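Trainee: Next up: the structures, one after another.
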Structure P
Amino acid sequence: MSHRSHGAAFYPRTMPVKIAPSLLAADFARLADEVAGVESHVDLLHVDVMDGHFVPNLTFGMPVIASLRATTELYFDCHLMVSNPISLFGPLAEAGANLVTVHIEVHPDPTRAASAARDAGLDFGLVLSPPTPFDAVVPYVELCDLLLVMSVNPGFGGQAFVPEVLPKVEAARKFIDSEGLRADIEIDGGITPGNAPLARAAGADVIVAGTAVFGDPDPVAAVERLRAAADGDE
């Protein structure tokens, strides 16, 4: 799901932005309908998996993910906010996940996690919470299909965007391009049409949006506003 492009400062991306609506903001009583409503307008689906330990909340387990997999062909990008992510790789693969991202704060050396994900048939990525510097993942970016930079603190939807993470996105973009690596850069947390251009200019390839999509009366129109804003087509 990744690409590589060369860019100068403020890194104009050479391929269209990817939009990943976050299931956390959808109507839980209507998940299949919510996903079906945007499926043909988005690129992947962001699924937050929380365990009540690494973060306080609980969210989607394997039965929900498996049920959704039966209704859609979207790529499932599963963000694991859990204390023992490796134990979930097999069940997630069986449920229909495509990619797992694990927090560098949980696995400071994620080499074994990356190998376990591949063995389970999953794509692999790493996540940086807002306080964690990019340097924490530099030795391991080559293992990744995706690097997720959180622009809110993990665990709760509906938070305000933290612009202080944008230099981290820029650093990741410079490093990935200079090293010729395959990882996409994803940003998640408080993304709106107002700040999507900033995330895109900093180097993000994939924009996660929850409230901005599923909290809108017209989620499809909301997706198109985000896409247009990010790619400068407004």
Structure Q
Amino acid sequence: MEKICRVEHLGLVPYQTAWAYQNRLAERIAEGSLDQTLLLLEHPHTFTLGRSGSSDNLIVSEAEMKQKGITFVEVDRGGDITYHGPGQLVGYPLMRLAPIGWKGDRLPQVDYVGYIRQLEQVLICTLAKFDIDSFRVNGKTGVWVGKETLPQKIASIGVKVDARGISRHGFALNVAPQMEYWQGIVPCGLSGVTMTSMVAHLSKQVSVSEVVIESKTCFAEVFQCKLIPVESAI
């Protein structure tokens, strides 16, 4: 039987609103009363710091963040600090990575890493739909473009898998965001990394809505599921 995955388009949503919504849906998925779900959205200007991150990687001051309308949120995902903003496609897959009834402190490493690799493949596939060649960098999570000797990061990934095996958080693909906001942080805690966007590698403009269409196709292929569009209750 083909796996079903609901997909909701949320539009532009404050980070903490979307985070709380993820948690509500994940509870229902864990109980078995809701199918797995993919949330696709954008956020207002936000810096988020993951569990393994360092606040030293936040360069901009609190006063500057207030002036630029940037929210700062400490979150329960893996990874370090990243930026979210308009023009960036964010995907939050709420996937069942363990059987119903499973309980444990940590998902087996092979399954966790395998899930990250799947998310990277969704992004690589999506970028290929726009004739952008992308790749993984050994030892670094995310997706990169350009020369392998001097790669630029175009997409970031940070996830959490809870004690019942349900994933939260996900990926952020730079379509056409205001790239100057990245200057306020050390992206993903990687000193010297260069962040880039899809529009920087295309001869034409592309919208988040166009990328959403292709990302859904790639997600269904990689996770071998049927995506069912549903109305958001957020």
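Taken together, the values in this text are just the output of simple stated rules run on the coordinates, not laboratory data. Just so you know, these numbers come straight off a predicted model, no measurement behind them. Cβ atoms are built from the backbone, for glycine too; each structure is taken alone.
Trainee: Can you spot which of P, Q the value 2.4 was calculated from, given it is distance in nm of label points 7 Å out along Cα→Cβ at positions 133 and 197? Present the calculation step by step, with values, prior to reporting the outcome.
Mentor: Details: P: 3.2; Q: 2.4.
Value 2.4 for distance in nm of label points 7 Å out along Cα→Cβ at positions 133 and 197 corresponds to Q out of P, Q.
Trainee: As an exercise: Rg/Rh (Cα atoms, Kirkwood Rh), for residues 125-164 alone, calculated from one structure in P, Q, equals 1.10. Which structure is it?
Mentor: Q
Trainee: Tell me which of P, Q gives 18.0 when you compute Kirkwood radius over Cα pairs in Å.
Mentor: Structure of origin is Q.
Trainee: Given structures P, Q, which gives the highest value for FRET efficiency 1/(1 + (r/R0)^6) of positions 85 and 149 (r between Cβ atoms, R0 = 35 Å, to 0.05)?
Mentor: Working: P: 1.00; Q: 0.75.
That would be structure P.
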